[in-house]
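Scrolling down, you'll hit the structures one after another.
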Structure 1
Amino acid sequence: MAVTRKGLQMAQTLRECRDEPIDVYITNKVVPSEAAKKILHVNTFDKLEEAVKETFYVYDGLIFVMATGIVVRTIAPFLENKLTDPAVVVFDEQGRHGISLLSGHVGGANELTRTLCRALGANPVITTATDVNEKLAPDVISERLGLRPWPKVRIKTINADLLEERIVHWRIDRTLPHSSFYQQRLEKYGQFVDLCAPGQLFEPEQDKKEQLEIVVTTEAQLPNLADLPANILCMTPRRLIAGVGCRKGTPAAMVMMALDEACKMIGRDRSFIDVLASTMVKRHEAGILYAGDSLVRPVKFFDNDIMAQMIAKHHLEESEFVLNRIGIGNVCEAAAYCEAGERGGKLALCKTSFERVTVALLWEK
């Protein structure tokens, strides 16, 4: 978002720094005509406050090219919590500094700031204490591993204790699917990890009751908050939703190959997929149905009307070819958002085309 002509120029430059699509919003005082909007590929607004209200819960990240004070005052009414707020990054019009303003860890603002600043040759301004002190915070790790922290109030406590040089110990439910994957990744990050039986997860040894613990288990295994020891933060796997579109008659082998390649692109394998989603138009598509059977995962199909709402809500890019064929121009991303429902989601992989198949991967929030 920008409010001046120089700001628009910087926004256009930032858009060129990312592979995934970035929508640009500019005040209509700078771009007053419909013809100019189409040429520049921008959206316009009358008031910044209205534009933020419309987009704050829609995008994974918001990049403002303007004064930080304006941004703070504008986003303040919409803030909820660090697990659901989008990443907010601020750049000056000259592109000298990029500031990670909001949701640095879980929202990904710190990483977004670093990525954009590297591309611009700008100075990244990161102020989260764990990053400044080169400590890998648990909420950063949870985002990398596709885990959901609970209760979120404990994140602040754990991070504060990390800064006091206290050690965090991880306990992973050994019956959890992919428990060895989590163990290997955590050890790679320099964490202290044990695989435990479910009965041992919340019962640390007598001489370690004050040790900081993070327990990775299923939501079904979580205790009541009143029964959770004060030194424990829990994490549960988020669902990974695969939105799938394909041409008519595409063989299951091609769908499976596309899913394999898509998962590799986010550092996973297809066994991490929890559910497949597509349009109701494809409900009889054998390739998608057989892929679900092969993975032993449910396949959900959604009406085009509901998917069209998601396309509008999340400003998803549409293909004119697909729109003319089936009535909506985005299948895989829209279907994934439909399956996430009220919980919402964050795209791990934007719509990606493979041979006769498109795939989008989304972590449920």
Structure 2
Amino acid sequence: MTLKRNFTRQLLLSVICAGASSICLAEPQIQSVKGQLLNGAKLSISGNNFSSANAIPALYDHVDNQSEFSTLSDGSVIPEDRGPWTHNTSIYGNPITIARNGDLRTPDSKAVYEGRVKSYLGWPRSMQDTETKTLYVSWWYKPSQTVDQGGSNKFLRIWDDSSGNNTRISWTQMHMIYDALDLGYIPPTSWATTQPDPGTWNRLEIYADADAGAITASLNGDVKHKLNDFKKSPTYRGLTVALVGFDPSIKDNYPNYSFRMTDIYVSETQARVEISDSPTWDPTSHREVLNVNSWSDQSIDVTFNLYAHKASSSLYLYVIDNNGSVNANGYQLCEKCPSQVQSITIE
């Protein structure tokens, strides 16, 4: 059954004008959304102030959307010669494998990544030749235990050169280390605890912007690091994911540690589209990133997916621009959406 809805949205704009220059800063404004709320269907979003950004992600890895992995059985090692990642751990750790059983995070998922003790993926194939100075990464992570047995234990590394002699960002359970060694730039360490809850899925996000000199990192929407003194090496090589997973400095401290991860979103901009169960923008709400197919200042096309949203949730749409501004009030997609959306047409 097709249910047609016609929503008219009058959203308040936060506008700041700079005198006679008429330079205005305004949050994104969603005026209409057209399409069907079917997993895998296209939604067309119209409005204003979305910003001009190259917002098509370099990678959105759901694991089971990688055709190269379709024949891999449960427990198979993720190959380095095909698929989105060119590196799978080192000889000192355990390679990431594919998991097809147990908690796969979303009802429609057929696979997630699984690691043990010391395991990680790195160097996305799609970013080998980029020169980007900005990088946004979001991923879902489910650890088996807390990371409280000492050591410096990395969830993520952002580098620009595989030699490790240029830009380096390391996000661990206890701090953020960021430097540019070829510049001799080693700022003070940012200390803050990042402790993903064991036995449940956690969302980690980081945005690094060399032009603005900023790094922001969050766990489940709670900001852990907000830095304003970041510097990138002058190398032409762009920022990329050198490591995502778990890399303990003393792996013997975590002999029984395991984790799962999936829905790894990597983009050259923080501009993106999300759905949330909160009617107003709340970073700590349950948020899911939608895949962007095209983007302009007044029009965005995305692929809809419920991901892990629960049954009978009201869902709201948000557009985040390349400066991090977002519509304060969500655009309601459906009220008490069914657990498996069938055919709801928005006009």
(message) If distance in nm of label points 7 Å out along Cα→Cβ at positions 64 and 152 is calculated from each of 1, 2, which structure is the one that comes out at 2.0?
(response) 1
(request) Consider the structures 1, 2: one of them gives 15.9 for mean count of other Cβ atoms within 10 Å over residues 88-95 as calculated from the coordinates. Say which. (result) 2
(request) Identify the structure, out of 1, 2, from whose coordinates helix-only ellipticity at 222 nm (-39500 (n - 2.57) for each DSSP H run of 4 or more, over all residues; to 500) was calculated to give 0. (result) 2
(request) Have a look at 1, 2 and say which one yields 21.0 for Kirkwood radius over Cα pairs in Å, as calculated. (result) 2
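Can you tell which of 1, 2 yields 11 when relative contact order in percent (Cα under 8 Å, 6 or more apart) is derived from it? Mind showing how you got there, number by number?
Numbers: 1: 11; 2: 25.
Computed on structure 1.
Since every read-out is calculated from the coordinates, none of them should be taken as a lab result. Quick caveat: nothing in here was measured; it's all calculated off a predicted structure. Cβ atoms are built from the backbone, for glycine too; each structure is taken alone.
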